[in-house]
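Take a look at the structures below.
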Structure 1
Amino acid sequence: MMVRRLLPYAFVSLCIATNPGLAVAQASAPHPVALPPLVLDELPPPVRAGLQLASDEARRRPQEASAVGRLGMLLHAYEQHRSAESCYRAAQQLAARTLSWTYLLGVVQAELGDHAKAASSFRQALRLDPDYLPARVRLAEALMNAGDPDGSRGAYEALLHDFPDLALAHYGLGRLLWNRGHAATAIEHYERAVALEPQFGAAHYALALAYRDAGAADRAQTQLDAYRQLGARRPVLPDRLLDEIRAMKGTGRDLLAEGARLGAAGRLADAIALHLKAIEADPADAQAHVNLISLYGRTGQPDEAEAHYRAALTLGSSLAGAHYNYGVLQAAGGRLDAADEAFRKALTVDPFHAQAHNNLAALLVRQGRLEHAADHYRRALANDPQHPSARASLGRLLLALGRPREAVEQFRRALGTADRHSPRAMYELATAYQAAGDLKEAVDQAQQALDRARAVGQTEVAAHIEGWLRQLKESSR
């Protein structure tokens, strides 16, 4: 303990020394640094109470990194970044070989726009743990934002050497190359990013701008349409240290939002745990039950999913979502009649539920009720014109019904949604042109599909399209 007393940093303690010897020791110690002020007025009462407890604990134990760092984490969780920075810096000085405080210090420094300081913190964090991937990604980004393009490029290239399928690294390197005038190479990295992560909205937007400046207006529009659908969504990189921060948000709303984020990222067990905590915080939160129907279904736990479906029905709100998720659960289990009933119940509550129309249409196709299915696909599209699968499904259905010209129109419009299946959508448009007797358009579209499949690394798709295109050209001679 004597070593810690002689450290140059300590928080103000509220305790008054009554022991004369202790008073002398404190008097000879360096002047301590004050705790950051707490800004609590805008926070919910449970959050205010938690922060006050953490602050009191840090004041009682000012030379223990865990107490000081925990206060920083809570301040970070509620976006009080400047105060969190003070705590993390103090905790880092108290425990210099602990990754958490150094890495989290870099994170808040980046949030505050202090990118050079953030880069320094991330470098130090990587000296403590060279394999911590989030620190490597954040270092590359911080170097770019700090005006060190050479350092950033080296960091991104090292990432891609070790992780060639890391979409965030392709995107970051693409941004860097674009800013330095290497447009063609930047486009290649953007294309790779969206091929690896089709929901990467920010990469779609960057690719749209790059295509626009390169004079490829049609391709730019396709990417811009994808961005409009997805927004600035980015892939979620697993990060155990930031996960601790996010888990500290104690209100039901916060827990539900974080649980939904983790569910979308495929981290189902963590998502379920947060949803259950959200229900503890607010037992009347029907949406948490609705989400758990889906999450338990995706983890193969139908009994638990069923229990949350019944709970949602009891609460009497979010019923369309409850019926829809239950329908998905039933369909996945092969109980198609129950799924049909659930989707129809969802549509009774919300006639504009595009996903319920889409899924009901798919069931009707399996029943051979094709005209009814086409009607529900059209209703899905009326309520969500950018639906990712309804338009292509309607195109296939119209081909099966012998209406290739109508199918051509649907497949053409399906190309407005850019994702990893875009080569397939182009190929399906080519088959519709062929069925409609327009062989020239069929060949042109198939060639575009082949080029696109090769560009995004879909080798098996490319081989299939290449064989079909060869046969098409031979038959048209």
Structure 2
Amino acid sequence: MAFAAGALSALGFAPFAVFPLLLLGFAALVLLLDGAKTVRAGACIGWAFGFGQFLVGLHWIGFAFLVDASSHEWQIPFVALLFPGGLALFFAAAAALAKRFWSRGAARIFVLTAALGLSEWLRGHVLTGFPWNVAGYGWGASLGVMQSVSILGIYGLSLLTTLFGASLAELADRRVALPLSTAALFALLFLGGEIRLATAGGDMVQGVQLRLVQPNIAQADKYRPELIERNWNRLLALSDSPAKRRPTHIVWPEAAPPFVLTRSATALDEIAVLTGRDRVLMTGALRAQRGADGAHYYNSFYAFGHGGQLAAVYDKFHLVPFGEYLPLESAMNALGLKKIVGVEGSFSTGDGPHTVEIPGLGPISPLICYEILFSGEVVADDRARAIVNITDDSWFGPWAGPYQHLLVAQTRAIEQGVPVIRAANTGISAVIDSFGRIDARLDLDREGVVDSALPAPIAPTPFARAGDFAFWLLMLASVVAARLLVHKTSASSA
């Protein structure tokens, strides 16, 4: 039952976005924990719930192992168990902790809310973190509710979402005070968010015309020797195709050149011609650096100014587990498991986040692929005018993964109050304003460009100023509420 509840709750996330199922999943978890007689039983229920939610919500991870099926297809059963099973340990720990302090009535709702809130925050930070599909993303269908992350952050919204869902368990005992209160709270969040959107300006940055290039090259074709020249020429042709307004800044996706860019004098000459006297190119590219212990590879971001002059280099610092590095690499290799990106050894890590200066654009925060997942770690101390997120979501499959990733980018824009420029190899490329609204986009599996002006940033949001302060305040309030309700129940019994 716990597994089924978790699996159904995953349908609250994109692309389904049926948020009532997420809320009902948490209510079912409360009722199941009511029947657990021991902390151990509670942990098992929590693990089964988490396993169901992650197995369904993150099923698209299996597509990455089909790119080179002959080498990696056999790993899918291991990953299907190890990945969601490992993430489910956070739910198991939360359920065990909650069961340790379980009580009757509404107190248990706040206990579980605090325990799950803490476990989700830890999931986003422990062992580099993997905060994909935390509960707050279940509101992706409502941009109004999502505006609350400008104050609460995604972890604060996730905690309140857990509280709302868990409170519905009170209806089983015909107690309506807490469910009605949490429903009213979310009605206010929705109303406040809609007012914020209705009064939001639509200012654009003057003198900046963007072109996002989406080459739509299948991952399996990207590095085939006979297709490398074709793939490179497609990037150049799309970048220089006709437009109503000549672009000032061209953005290519993650690892767009199908070779080590700086090792090709011809490619660098062609970039010099492309940029000319009045354009800038930003692109992802593999970077190789020779050291005393051999070659080190980085997943990097390059910015080329006018005439192909190198303006900035940034190295990815949040690497994808199983993709760009193997957790516990020696043990995994002993089992025959290998990472799916075909570079010898694990990628080296950068020291981000960074703010880099782009000619004609100003300070930007470059983020490569899923680095945009990490709330509070997407900008450096120097405030950026925009976030540039380059990605290759062809690894994520043909539907669910890319839509979830796009929602993450929208959420970071709202949190920070800055626009996001998102260039994806196979989609979804988009220009997102500081309120999470998509100004322009090119959908999945389409070759083309996105031509758009750049939305202006707004004043720093409360979250941009204070980070997760609101989340920790809500955590404290949940613990205090649980404590007070336990005392009230005890006094009533006496």
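FYI, it's all coordinate maths here, none of it is from the lab. Note that the structure is predicted; figures quoted are calculated from it, not measured. Cβ atoms are built from the backbone, for glycine too; each structure is taken alone.
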(request) Supply the structure label, taken from 1, 2, corresponding to helix-only ellipticity at 222 nm (-39500 (n - 2.57) for each DSSP H run of 4 or more, over all residues; to 500) with the calculated value -14000. (result) 2
(request) Using semi-axes √(5λ) of the Cα gyration tensor in Å as the calculated read-out, with 52, 31, 15 as its value, let me know the right label among 1, 2. (result) 1
(request) Out of 1, 2, choose the structure whose coordinates give FRET efficiency 1/(1 + (r/R0)^6) of positions 61 and 157 (r between Cβ atoms, R0 = 25 Å, to 0.05) equal to 0.05 when calculated. (result) 1
(message) Of the structures labelled 1, 2, one was used to calculate FRET efficiency 1/(1 + (r/R0)^6) of positions 125 and 269 (r between Cβ atoms, R0 = 35 Å, to 0.05), giving 0.85. Name it.
(response) 1
(message) Of the structures labelled 1, 2, one was used to calculate Cα Rg over 2.2 N^0.38 Å, for residues 149-276 alone, giving 1.81. Name it.
(response) 2
(request) Out of 1, 2, choose the structure whose coordinates give relative contact order in percent (Cα under 8 Å, 6 or more apart) equal to 7 when calculated. (result) 1
